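Below, each structure is written out as structure tokens.
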Structure 1
């Protein structure tokens, strides 16, 4: 979702270590926009879950889904722009 870019940049949303995204700081978003943000995050996570499942199934190994998800998590973080947040071992980290 291209609509998430400003939320990554503001620190409201971050990349999780499991290949999903999460609201990191809801206070970075005006109260009136938080419902829309939650909807975007939910939709993006559903799309990502479908992607991981489809790739595992396409390879004939649905049991690989967790490993595929972990691989994508690393790629999403590697490709994140400077200033975006991601979950590290000790919590949220600014790239």
Structure 2
């Protein structure tokens, strides 16, 4: 983590929320391993591409979930402590990266 990232860290995620995100990431990891097997087995390219698309969608949805929490909690906290502009600027930079 960079120093800038640590500076803006907020309260920890609730355990149930953390568990949901971790479960999603573990499912995605399993899908990636499945694609590796498909490539090793010389499976049909279209089938592999469909799985890649599913992973991209799952990652994007996970990112949106994390973004929503960040906006509701971290950005709100920053605004309430007078650091809203920095927090919004940081979020916008990440959203630009995320939307590529």
Structure 3
């Protein structure tokens, strides 16, 4: 594993996304295809890709756009519901 940092400035879009997530609480995350999908307590999923690009979508939209099979998608939706209801102490997460 390389510990070399790649200097990079954020762009206008990234700054805009970051401004929206300041103060939000992370409830959980899901890693897939060189990206981390972070569930926030504000009803959004913040996706950060390995190249530093990012997006912020309402959780139903973000989940529907993932390239995963329907069974995993259903389990992921259940986990999101549990995390939204019970917070980080949620038990019985499937994914």
If relative contact order in percent (Cα under 8 Å, 6 or more apart) is calculated for 1, 2, 3, the one returning 34 is structure 1
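For mean count of other Cβ atoms within 10 Å over residues 38-45, which of the structures 1, 2, 3 scores highest?
The structure with the largest value is 3.
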When volume of the Cα convex hull per residue in Å³ is calculated for structures 1, 2, 3, the one with the largest value is 3
The value -11000 for helix-only ellipticity at 222 nm (-39500 (n - 2.57) for each DSSP H run of 4 or more, over all residues; to 500) was derived from one model only; which of 1, 2, 3 is it? 3
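Rule-based calculations on the coordinates, nothing more; no lab input. Source: prediction; values computed, not measured. Cβ atoms are built from the backbone, for glycine too; each structure is taken alone.
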